[in-house]
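The structures come next, written out as structure tokens.
Since every read-out is calculated from the coordinates, none of them should be taken as a lab result. Keep in mind that this is a model prediction, so the values were computed, not measured. Cβ atoms are built from the backbone, for glycine too; each structure is taken alone.
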Structure 1
């Protein structure tokens, strides 16, 4: 019996020593990162750092963190942020954010983010490379506001990026329940009275292949670049308006997409009117666009439903036969 007690005491002491050393290492890594950012010319501050979670996990909390990059004009601040991981493997990190207001700025524009139970998870494979297995961002009710007015909000938020059996390929999904455009956005699209307050559906299911797996080199050397995008489904439903998209794009080394995205739009006339009201389609183009799309909808047998294709060729993008201009460069910086 005494031998078992001695073994238990030795194991407890050894584990306590490991927990303390590992926790100190995580804490020092975080504070050193802030110090490094200051050396690079950033504002990188916090008022206090603490460690807890013994004996099962490590929890490092930074109070009043503030980051600002003077080069690109972005800044972020919050009341606190927590980093939590199992004591046995720090590569499974959970970040918990304050329920109080966070502020995200871009030069002279500042957005206030309020989110309940906002947290991010980061799963890394054991090893020197620290290959990304999965990362996610989830939240209960959330809003983004500017100047005291809500811009967008939602009942829930779920974003996930997860590695497949092919190391360079990741499944990316997004779902927002109760997505709510703010008053300014609704007024811009002249939709305040004709549509419900919230979207019934807002979802994305995408498989993206990059030129290399996401690992520590993505920070130290350069971001992995997309080479193939398989859009399995993008869906949005807002009242009578419904939009579906699916298709595949190859991406060349210059970031130029090549391929087709099939689009189905229900009640497309209202979408054209909203795009015109928002300034995406100029007044002089509304009638020609409506005539062309009315003709194509008639070919499908349902004048209220439109089946079209976004065609990406030679650096240009066209909606069916209608040229839209240069295709966007898909380059991660």
Structure 2
């Protein structure tokens, strides 16, 4: 039985990846941070699975990572843990760097020091491209525009370095935005779909958003974790972009979400500059032709479908809360 170790297992991607690997017969180990309140709602349904084990630790604590790698001896490591909110990274740049940049180095060094035969996946991000014009591919220049993007760029290059310096099977998945009903509520797509549900059900009247003109490439998270797994099954390590190839503005995603429930978004949405970033990334649109060619991976869910399924999930969830 293969053993996988997932950092960030309680997040959106981590929970979907845990499901996928368990279905494939893996023994799954996950890293969770100690907190006074549990934040494991995304993996609660996996609690009784005998092949899932959770371990306390943190990407800012190198000793805990060394101990866990020695204890678990994983065949595959998926580094999904991060401070992943771009706007928050401007407010907490040092913590973002320690977790997202140096945290990756700590994990790579733990694997190298353990001397185990292990394959490593690094969760890179389209935010590394930043100001580089679209479409962006594996050959595009990097130009991050946030502490988050800069920290992830360090992680990306240190992963490449460990691959080349120590012959480690290490890959970086440069994933463009991918969403789902499990997306954190402070991220713009989920903020929109929750707002649509609340307005439709009469819980609130208006939704405040930041930059409506920003263009992103939004896909469906469960499809993207399948791509992560495929990267580690190749004969040789390499880096891959995962994306839909479709650019959608926040305004267009918002319109699709409201239209799905028969509402006019312009009657309910207002702009609030508090939600804008100090430096904006205007457009991220990915070219995933390499992943399609070598991994057989292609995004299936397009942004309008994504908006609809997220709205439906939030409507159902909010309706249950109201009934209580």
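Which one of 1, 2 has helix-only ellipticity at 222 nm (-39500 (n - 2.57) for each DSSP H run of 4 or more, over all residues; to 500), as calculated from the coordinates, equal to -12000? Derived from 2, not from the others.
Assign the value 1.3, calculated as distance in nm of label points 7 Å out along Cα→Cβ at positions 122 and 290, to the correct structure from 1, 2. Source structure for this number: 2.
12.4 is what came out when mean count of other Cβ atoms within 10 Å over residues 106-113 was calculated for one structure; which of 1, 2 is it?
1
Which of 1, 2 yields 1.00 for FRET efficiency 1/(1 + (r/R0)^6) of positions 26 and 234 (r between Cβ atoms, R0 = 35 Å, to 0.05), as computed? This value belongs to structure 2.
Taking relative contact order in percent (Cα under 8 Å, 6 or more apart) as the criterion, the top structure among 1, 2 is 2, with the largest value.
Kindly point out which one of 1, 2 the value 32, 23, 18 was derived from, the read-out being semi-axes √(5λ) of the Cα gyration tensor in Å. Display every interim value, and only then the final one.
Details: 1: 46, 24, 20; 2: 32, 23, 18.
Clearly, the read-out refers to 2.
Source structure of the calculated read-out (Cα extents along the principal axes in Å, for residues 210-257 alone, 43, 17, 17) within 1, 2: 2. State the single structure among 1, 2 that was used to calculate distance in nm of label points 7 Å out along Cα→Cβ at positions 274 and 314, giving 1.8. Source structure for this number: 2.
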